[in-house]
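> Some structures are shown below for you to check.
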Structure I
Amino acid sequence: MIVPAQASPISIYNTLSRRKEPLVPLEEGHVKLYVCGITSYDYCHIGHARSVLVFDMVVRYLRYRGYAVTFIRNFTDIDDKIIDRAHKQQVEAAALAQRFIDEFYVDMDALGALRPDKEPRATGHVAEMITLIQELMAKDMAYAAGGDVYYRVERFPEYGRLSGRSLEDMQAGARVEVNASKQHPMDFVLWKGAKPGEPQWDSPWGPGRPGWHIECSAMSRKYLGDVFDIHGGGKDLIFPHHENEIAQSCGATGKDFARVWMHHGFVTIRDEKMSKSLGNFLTIREILKKYHPEVLRLFIFSAHYRSPIDFNEAALQDAQAGLERLYSCVQRLEALPQHGTAGAACITTQEAEHIAALHDRFQGAMDNDFNSAQAIGYLFDAVKQLNQLADRLPDQAATSDLNLLHAAAADLRILADILGLLQMPAWEKDSSQSSDRLAKLGISEGEIAALIEERAQARAAKDWAASDAIRDSLLVRGIALKDGPKGTHWEFVQ
């Protein structure tokens with residue numbers, strides 16, 4: 001079931017206007033999206049995972065709603081951090097950058113993230129950056145000094161609009177390194193003159209390399225045009241990176257640049273921002289050694305993308321349990337017989353209508369600034385109702401009821417797919433995390449299986465008291481038994 005793009009507007013919070021605005025693409029039915037990617041000098045951490053997965057969700061949802069999406073995400077493969085790390089490791093900067101681009105793909109493929117339509121690299125677009133700098137110089141919005149080129153912030157009256165800062169306040173509060181070459185303390189570098197031992201390219205101002213900010217202005221322009229629909233990234237990029245992009249692009253073209261600016265919140269550890277500089281980060285591959293990638297997805301999407309999210313083991317375990325609950329329900333429904341009796345349905349019209357409206361509820365949440373947390377809540381509400389309905393089915397269920405529940409299982413998978421969830425046919429209970437959880441409960445899968453078999457024998461003998469006693473003994477220990485057409489399975493009590 002694909003909902004047409006014209007059904008209802010998607011509302012997105014625009015950092016630039018500080019309010020939610022309806023998405024109205026420049027080209028009807030086609031959304032052009034640019035997202036700032038990684039600086040490739042180290043392994044990716046959970047903060048990177050959040051950024052990639054947030055925009056993975058945005059792209060998936062836009063396409064679900066019927067939009068064509070052109071999705072561009074760059075690699076910064078030349079930068080001070082890359083050069084410094086390469087010097088320390090005594091390798092070429094290009095080799096170091098390539099190594100961690102390769103590692104990035106390992107992590108993102110493990111997370112099931114969609115590949116963008118284009119993934120331009122800074123080093124492959126130096127010519128475009130030089131052209132853009134020349135345009136700025138022709139308009140007297142940039143100047144050369146000592147082999148470097150700087151942007152004149154005073155020539156752009158709207159500088160600070162995205163971050164909500166005034167140039168005067170920024171200058172007064174800035175810890176700007178004294179640089180006699182600058183005409184204003186807040187002027188920022190567009191081109192850096194060559195230093196011994198650093199990668200360099202020829203330019204009209206002498207050999208050197210581009211500054212960080214100019215690359216995204218040049219690459220987004222090449223692949224999306226002077227003006228495009230959405231620019232995304234983390235809140236840490238609002239200033240100075242995105243503020244400077246606006247100044248460069250608008251200064252050169254006189255046009256709007258990106259119409260909507262989306263920024264996701266930080267991942268924190270004990271309420272402190274996760275970052276490499278603070279040394280408090282966990283790499284994606286460290287997390288995936290303990291948790292399935294869909295657990296990390298559910299953890300991230302259980303908070304609104306603009307909110308901070310605090311990483312802790314309890315939250316991951318909750319996500320693990322929630323994911324098991326989703327899989328358990330879908331597997332249970334998919335295991336129901338395809339055909340039943342011609343008898344009367346036990347599912348009421350009102351219940352059937354509520355199930356059928358799941359798409360509308362989910363879409364309403366996602367249309368409201370991609371509120372994945374609320375959308376997930378609707379999925380779990382549906383799981384609760386569907387499990388109750390499955391519990392009510394008689395041994396000889398009506399075909400109409402079975403059709404409805406099979407359709408509901410398909411809908412759950414369609415909607416969960418927007419979040420990259422329920423990608424497997426079945427949840428594998430033999431994961432190390434499930435084993436650890438069973439160990440804490442003081443029971444093993446073998447013991448559970450033996451008790452399920454003992455209970456089946458009691459039920460066959462119509463010894464309902466013994467059957468109920470086994471079920472209740474497991475329930476007290478945190479294990480719930482679920483009976484279905486293909487037998488009994490177990491799941492953790494939530």
Structure II
Amino acid sequence: MKNKFSFSMRSSAAFLAAVVCFAQAQPDAGSKAIPLSKVERKNKAPVSTEILRVKLPKAVETKLENGLTILVMEDHRLPTVNVRLVLQGAGALNDPADMPGLAALTAAMLKEGTTTRSSKQIAEEMERLGASIGASAPWGSNGANVSASGLSDNTGQWLNLAADMILNPAFPASELNKLKQRMKVQLQQQRSSPFFLIQERFNRAIYGDHPAAVTSPTLESLDKITPEMLAKFHREHYLPQSAILGIAGDIKAADLLEMLNGMPPWHPTDGKVSEPPAAHAVGARHIYVVDRPGSVQTDVSIGNIAIARTDPDYVPMVVMDRIVGGGASARLFMNLREEHGYTYGAYSQLIARRFAGPWIAQGSMRTDATEGAMTEFMNEINRIRDQKVPEKELEESKRSIVASFALSLEDPNQLLDYAMTLKIFGLPADYWDTYPAKIMNITAEQVQRVARKYIVPENLQIVAVGDATKIKPVLDKYGTVELYGTDGKKK
């Protein structure tokens with residue numbers, strides 16, 4: 001459906017990762033040792049024996065003359081509206097090689113002033129309207145995201161504010177300097193975070209020279225970035241023809257289009273979104289230890305590049321991941337925490353983007369449990385490859401995935417996420433309608449096949465953060481260890 005409107009707006013967009021990523025549980029430094037769970041696990045997923053059959057409500061889709069795609073998911077149960085804008089080609093993957101952080105600063109500066117509003121006026125207006133507006137350009141993503149939400153009775157007002165922020169950012173030098181100083185402090189603070197250290201080293205290990213390897217700006221790049229650079233990046237990458245605007249909540253599609261018609265025009269250009277380069281699995285095992293002297297715990301990530309979101313093996317990989325580490329009833333958690341008590345939690349996750357992303361097994365454990373935990377990590381990796389999943393375990397895992405999917409259908413924002421995922425990845429229109437059946441049709445043979453194909457023990461990248469004097473001897477058993485400091489430099 002195409003119409004005459006020319007739209008200029010900065011709405012919201014939290015890029016929907018098409019995969020569910022399970023956050024790694026971190027121990028409470030002040031807590032006492034937690035005894036092993038006494039909960040009796042029935043291994044019963046709350047789903048009937050019938051395959052879930054659904055037909056998701058379809059978003060009302062419109063494409064404006066300037067190329068902007070709009071998706072509207074109406075839901076009038078609550079007087080609220082949520083907006084998401086995905087600006088493909090404006091994410092951190094588009095940073096110049098010597099300028100990491102340019103995309104992130106461009107997004108962050110949108111709220112720091114426009115040609116007609118100061119940062120203070122923007123903040124005061126958001127508070128007055130009861131609205132929330134934010135923007136980000138995530139590391140490893142090709143897109144920048146803008147998100148906005150507020151009440152339905154003043155949607156037009158806060159949409160106008162969001163539009164001004166997106167279309168007319170001023171990038172004032174005074175605000176940029178303040179933001180740089182805050183980011184420099186954050187750069188120093190993150191060096192004390194094991195989560196950041198392991199993410200930094202693991203991304204470097206699996207991606208190498210790929211732009212997705214970068215997880216942070218540098219002091220040097222922050223010093224280089226000027227308001228003129230931000231304005232140029234904004235002009236070249238914030239394009240309507242490469243954007244998707246999604247709106248869910250108490251609003252009608254016709255009313256939205258009328259609101260947009262009254263806003264300043266967002267003019268298209270001849271700019272095109274460049275696809276990120278392909279990513280490939282590393283062909284040999286490498287082991288990295290980031291030394292944190294005196295650390296009482298070890299953080300471990302084990303994995304390699306696997307598949308892209310559109311790969312035919314995506315669905316069997318989802319099932320395989322759920323079995324190995326996709327929750328508190330999966331193998332890694334039950335083994336490392338429940339049986340051995342090595343950790344507060346051990347999980348796995350599959351990250352699938354437009355280019356191939358990794359499958360990762362990860363966990364945090366006491367330093368003195370590092371050796372035992374590593375043994376069990378490798379045992380579970382070998383088991384999913386060498387042995388077919390028992391039928392009962394396979395069925396329960398599949399039904400758990402379908403149960404989570406069924407519950408998500410109650411949320412209009414999640415339905416909008418699904419609709420945006422279809423557009424972003426070019427998936428078939430009935431993809432989500434048939435998703436439960438696709439999951440339930442996965443066999444033990446398919447699970448074993450993808451495990452053998454994408455989880456190759458001799459090619460795994462192993463990263464550990466902890467006290468090197470205690471954990472390096474453990475990791476030496478798996479191959480030659482490269483040692484790094486918390487400054488990110490090789491020792």
Structure III
Amino acid sequence: MRFLTRSLILMICLSLMGRAAVIADEPLALGSRLELFVDDFLIDQMAPELTLRMHQPAPGDVVLITDKPWEGNTCAYYTIFKDGDVYRMYYRGSHGDLKTQKSLHPEVTCYAESRDGINWTRPNLGLVEWDGKKENNIILDGLGSHCFVAFRDNNPNSPPEARYKGISRGRPHGSKGLYVFQSPDAVHWSVLRDQPVITDGAFDSQNLAFWDPLSGSYVDYHRTFVEGVRAIMTCTSTDFLEWSEPKLLQYPEGTPKQHLYTNAIQPYSRAPHIRLGFPTRYRPSDSQVEPILMSSRDGLNFHRWNEALIPPDAPHERDGNRSNYMAHGLVPHPEDEALMLMYASEAYYEGPDSRLRYFSIRTDGFVSVSAKQEVGDLITHPLTFTGNRLILNCVSHDTGNIRVELQRPDGTPVPGFELEHSVPVIGDAIAAEVRWNSQARLSELAGTPVRILFRLQQADLYSLQFQSP
């Protein structure tokens with residue numbers, strides 16, 4: 001079997017896919033955390049018969065038509081998150097003229113909610129007056145209404161009146177920069193400081209923030225320009241008011257220089273040490289936009305996939321001026337644990353309204369180690385784990401399968417865990433247990449450095465996790 005070597009023994013190796021530096025002869029301490037194959041973090045050797053393959057989500061139905069008088073054909077910057085039993089949505093209500101690209105009524109921030117992420121209602125909140133009435137779903141007008149993004153603040157030190165936080169551009173109603181907001185109930189909002197807290201950037205985009213429990217800090221991602229090209233910056237804060245100096249995101253050498261309009265970055269809920277981003281790539285020549293995928297393990301260095309995650313022809317009216325934005329939000333499917341929901345807009349500028357459509361993607365199913373007819377092997381870096389079960393998210397096609405061998409760091413098989421003892425993993429499951437027809441116990445290897453050899457044929461491997469019952 002021929003391999004493409006991806007590590008240098010006894011040297012400090014900085015991953016070309018954007019992960020933090022690791023020492024190649026030190027085992028990766030996985031513990032029991034879920035690991036996705038969105039990058040080469042686990043991979044030491046991979047046969048040329050195998051590829052890392054990005055997967056596109058499947059389109060579903062339209063979930064929102066922006067047909068209210070305070071909405072219109074340029075509604076944008078959707079944010080969606082699951083909060084207990086409720087799915088919450090925030091978006092800009094706006095209407096524009098395609099020829100002049102000017103707003104035809106003031107921008108407002110609107111709110112909708114759902115019990116399943118698919119069927120949405122717009123409650124009459126009675127908060128903001130529109131055309132002499134307050135029977136609408138508007139939560140903000142004026143300051144912050146251009147690109148408001150909200151999130152539930154799970155910081156254990158956050159007071160009840162700030163259980164939800166928001167961030168938004170100030171202009172045209174305030175100074176240049178990002179203002180921050182708080183709310184006790186996700187509906188009634190107040191500004192935390194009457195001046196912007198982040199001022200280094202461009203901001204006319206969907207700028208966002210979230211609480212990161214792993215670092216114990218708030219994290220921001222916002223828009224800027226670098227030599228005339230739209231780019232993304234990040235900074236952090238411990239109190240949501242005082243922020244560090246923003247830094248530009250970094251990409252592997254050779255990554256094409258492209259306009260990135262929005263970023264839609266968030267920690268992946270099942271593996272929060274991995275941040276997934278769905279930036280909107282922008283083409284200045286025709287103002288066409290399309291979401292792509294990127295991932296990071298340190299929040300600063302990202303690997304970007306060049307293929308469009310949702311192309312302009314998937315499925316309707318996405319091939320116009322700014323008509324294919326990805327919403328900021330990745331939420332569980334209400335009825336199928338094997339699927340997650342994501343959202344993208346369509347028909348921007350095209351008619352009296354615009355639309356938001358849901359898409360479904362396999363849980364963990366953004367990128368897979370993929371094998372076709374020919375057999376291919378993947379060998380991980382040495383790693384340690386806890387638990388007594390190895391669980392794979394994988395699918396085999398036709399007569400394909402995956403077999404697994406555990407090896408010592410020097411590559412010799414661990415007795416009882418050789419390939420000949422591996423029970424082939426077949427079928428389609430997000431939690432398939434690997435088994436060996438021997439008396440060896442996986443728990444006896446916990447804490448001991450091992451390599452994993454995966455032998456794939458006509459199969460896709462998305463993620464792995466060591467677990468205890």
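Derivation of every value follows stated rules applied to the coordinates shown; laboratory data play no part. None of the values given here were measured: they were computed from a predicted structure. Cβ atoms are built from the backbone, for glycine too; each structure is taken alone.
> Among the shown structures I, II, III, from which was the value 3.5 of distance in nm of label points 7 Å out along Cα→Cβ at positions 67 and 387 calculated?
Structure I accounts for this read-out.
> For mean count of other Cβ atoms within 10 Å over residues 211-218, which structure out of I, II, III has the highest calculated value?
On the way: I: 25.0; II: 20.4; III: 15.5.
The structure with the largest value is I.
> As an exercise: mean count of other Cβ atoms within 10 Å over residues 195-202, calculated from one structure in I, II, III, equals 21.5. Which structure is it?
Details: I: 13.4; II: 21.5; III: 17.5.
Label of the source structure: II.
> Kindly point out which one of I, II, III the value 20, 46, 24, 9, 1 was derived from, the read-out being P(r) over Cα pairs in 20 Å bins from 0, in percent. Before the final figure, lay out each step's value.
Values: I: 20, 46, 24, 9, 1; II: 22, 51, 26, 0; III: 24, 53, 22, 2.
It was calculated from structure I.
> Something else: Assign the value -14500, calculated as helix-only ellipticity at 222 nm (-39500 (n - 2.57) for each DSSP H run of 4 or more, over all residues; to 500), to the correct structure from I, II, III.
Values: I: -14500; II: -11000; III: 0.
Traced to structure I.
> In addition: So mean projected area of the Cα convex hull in nm², for residues 83-218 alone, computed for just one structure, reads 10.8; which one of I, II, III is that?
Details: I: 10.8; II: 8.9; III: 9.8.
Derived from I, not from the others.
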